[in-house]
Each structure stands twice: as C-alpha cells, then as structure tokens.
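Alright, structures below, take your time with them.
Laboratory data are not the source of any read-out in this text; all were calculated from the coordinates shown. Values in this document were obtained by computation on a predicted structure and should not be read as measured data.
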Structure I
C-alpha cells in the first residue's frame, strides 16, 4: 500500500505543474532542544496541503489519506467549517483525486461516508 507521505509528495509535484501554488502544512507539537514545546499554531484538523489556483486565486485544501485512511473527528469538523463557507477542499487518496478537487472546484470531496455533507 502506498504511504500517505508518498501520495502527498506526488500530489505536490502534480498540482504545482497545473498553474497552482501548493504548500505542506506542518502541524503538531515538537519538543525543542531546551525542552519547551513548540506548536505550529495551525488549528486542529487543518488539512495536510493547501494552496491557490493562479487563474482565479481560489484557495483549496487537501487532506491526504491512503486507501484505508479515515479522517479524524477534528478533520471532519474542519471540513464542515470549510463546507459552510463553500471553500474548495476534499480527501485526496491519489494524484487523480487531488487534480479533480482542485480543477473542478469541489467542496467536500471524499467526506460523504464520514459524517460530511458531500
């Protein structure tokens, strides 16, 4: 099975070739050398990748999952917030999924079976 990291890397390359800017969201906490905790500051459930299309400046968010991956409750909550605002986002399990979400401007792609709206 392909890892989420491998899928994410392939998506970043593919989407960046399609007139888009894409970023990896480094989330979580790490302990610094002097034993303090550092938090990235992004909200819980923030998707793995985000960016914008050059053509219309529309922002998009991509949650990367492998074939068996499931969104966590905080990721579903973030999805519901994005859905209410009509923001392009979805679960991408492949380059094809990511391309479809971004190019077609889909809202909530892949969340249907996880308590999501679409």
Structure II
C-alpha cells in the first residue's frame, strides 16, 4: 500500500509530499517513510498503537488478535498471493477477528459488489 501511495503521488506529479495517516493509514505512512524516505516531506501518524509497545508485550492472546500485523508484514508477494488465493476467506476471517462481527452484518448487495471487485478487480 505504501508503494501504491508513492506511485500514485508520482503519477499525479508529486515527487515528494506530506503524508497524514490514521490507524492503518498511519502504518502505511510509516512503511512509506521506511521504504521511500525521499518521497515524504513529513509524516503524521494518528490513532495508532505504537508497534514497539505491542511487540514488547506480546503474548499468545494478543498475537491471535493481531495476527494480521505479522501476516501483512511478510515480504511481498506472500500476503498478496495468499489473500488472492481466497479473498472471501480472508475477508470473512478479517471481519470476524478485527471487527468481532460477521459478513452477515453487510448489506447483501454491497457484499456482492465487494466480492465482484476482489474476484475480478479489472472490471
């Protein structure tokens, strides 16, 4: 996602830019700062648990709740390939663990559109 943001900004004519991210967007900004320091003029991260705080106090219960941190931090293309293999399974699992909900909470028509997009993103 960080590489996508940098590429998009370059496509729009910005070789460097200010990055403000909230929650997962803050993590994307942090990754952009690490991987593309020349592209970021400044970085503001909002509403985020500092990674070192969580990692320093990790136990099996926290690890189970934050499994996606470890999974999504694997080198590309591992997460992308595994998610792309069964995006519906990844979505259902994410909703159940991150949001403590289920896909049944979504409007069926909207959920069908999400599924269409992740199964054929070029359409």
Structure III
C-alpha cells in the first residue's frame, strides 16, 4: 500500500508541477509541452512495473508472477497523474472501477466464473 500511495503522490506532484511550469512559461511568451512530463512518467512506471514481474521457471512449466501488482502500480501512477491534472471526476471513476476489479475478481474465481491465475 505504501508503494502505491507514494507512486500516486509522486505522479500527482510531478504532473501538478509540469502544468504549473507550463502556465509560467506560457505567461512569459515561451512554448512548453507538459504532455512530455506525463509521457516520461508513464515510461518510468513501466520500468518499475517490469521490475515487479518475474517468471518462476519450474521443471514442467513457467509461471509469471506479480502481474496484478504491476498493473495496480500503473493504476496508482495514473491516479496521481489525473489528480495532478485536477481531473477529479475521471479519478473517482477510475478508482471505483479499479477497486471493483481488484475486489470482485476473487469471488468470481471461487465460483468458477473467472479464470484462476495461470490458466490460459
């Protein structure tokens, strides 16, 4: 939870800073693109995501682990970017859907309505 909170907070701070700097540069007659900051954030989070995923090489098969963790870190970064851009309606919708996915899939697996991890 701490990792997700820090990823979201840092993404929000960087996005807010980029948008603020954009306004300052525009006021002085300059030209800047705050979307480059968001692009950089998404790429950086990709490296963090890649570091969380690993393949367990068993004798008979390979098992990929931590994909949900990587995806939820990505969602935390997205939440920070959206919060930093003050798009709170989008933030609420995304967090609601994300929470529903994380909470509801487990019971669906128990009842056989969703595939268990590792199934194709």
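Summary of values
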quantity: Value -0.91, calculated as log10 I(q)/I(0) by the Debye sum over Cα atoms at q = 0.15 Å⁻¹, assigned to which of I, II, III; calculated: II
quantity: Origin of the derived value -9000 (helix-only ellipticity at 222 nm (-39500 (n - 2.57) for each DSSP H run of 4 or more, over all residues; to 500); candidates I, II, III); calculated: I
quantity: Relative contact order in percent (Cα under 8 Å, 6 or more apart) - structure with the largest value, from I, II, III; calculated: III
